[in-house]
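Before anything else, here is the set of structures, which you'll find just below.
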Structure I
């Protein structure tokens, strides 16, 4: 299975426009957007794109990452072999943002044509690791980590099954907005919702404990539901 990686586009002057924009944000918004972007690292040849509404095509192979709870910011990117190249980020307003797409297209042409200096910037994983040295960033990252981990599980399982948020909501007898809330990575949930969510995703919810050394923990799990999935 191919290992994909999200990286920043690097201009000929050494700047990384998307990374620099993210660094200008206050901490909560920056963590939220970095979590969203880092989901690209979960993709594979089996699940090639994040499902709607998290990612959508905007012009050929140019795609847009969306995050409804980050002030409508969008990130435009394209795939280059095993890399997802983050070309441009902007705040969504009314109308079709053709000028924003033009910036991404120009940077993509530069990425394709230039070898020296390399147009491949730092990776999002490296950016997150470096940012964890900041105490405020680390605190917010750790606060949201369980919510984001669940969001990633749901998004990737839903994508693998080919389910829309509306279809998953119907299976759970809930609303698409409830699914969107879980997939935002910003909110926790309860055991009852986890059971319904797992069954709707043709899985079983489990809960348990890790103990012992962090590097080699002992893990004990129990099923929250014995309902078989089909």
Structure II
């Protein structure tokens, strides 16, 4: 049985087939930036000639956000052990986005050099497994908003300020959202305000309900 290979379409389409020598593909997901639609169609035709199923998914708008959203859905709907990300096929932006999303989801990723593939040092550790249900509520309450005072935020998520402070700042045993670099805080007029970081926003874009399983509460 082959793998489901996720590959950005870009400057190096030959790397897709080089990667398949070590990780044979049963299905290929072609993540396609707007400018690479023609190249994606050509790749799909070539894959068809090898009887390999393929699907073109367009990267719309912000490439990072779109990539994280797609990876979140794919990781939720498939066995992560059967997913392989070939980051060598894309342009600079899509390669960076796919590698970042691979780290966030703990997915196996590979590069290609001189026609030979090699695994990248991505551990099988999803960032999402570290986000408890309450921490997720905090992130969602901050999504798309201006900095929010801790007093207002505590009311939004229906927890005490002391518990909110724990989820944001953590303790000696567990890391908080600030240490994960998902939330930042600033003091103003004797009040502390919290807001999402870019990483926090990206992780929310890639969140899928199935990822709740196995999380700490």
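Computing Rg and Dmax of the Cα atoms in Å, for residues 54-133 alone across structures I, II gives 12.7, 45 for structure II.
Could you tell me which structure in I, II was used to calculate distance in nm of label points 7 Å out along Cα→Cβ at positions 46 and 110 as 1.6? Only one of I, II returns 1.6 for distance in nm of label points 7 Å out along Cα→Cβ at positions 46 and 110, namely II. Figure out for me which of the structures I, II the number 19.1 belongs to, where Kirkwood radius over Cα pairs in Å was derived from the coordinates. Label of the originating structure: I.
No value in this document is a laboratory result; all are computed from the given coordinates. Because the structure is predicted, anything quoted here is derived from the model rather than measured. Cβ atoms are built from the backbone, for glycine too; each structure is taken alone.
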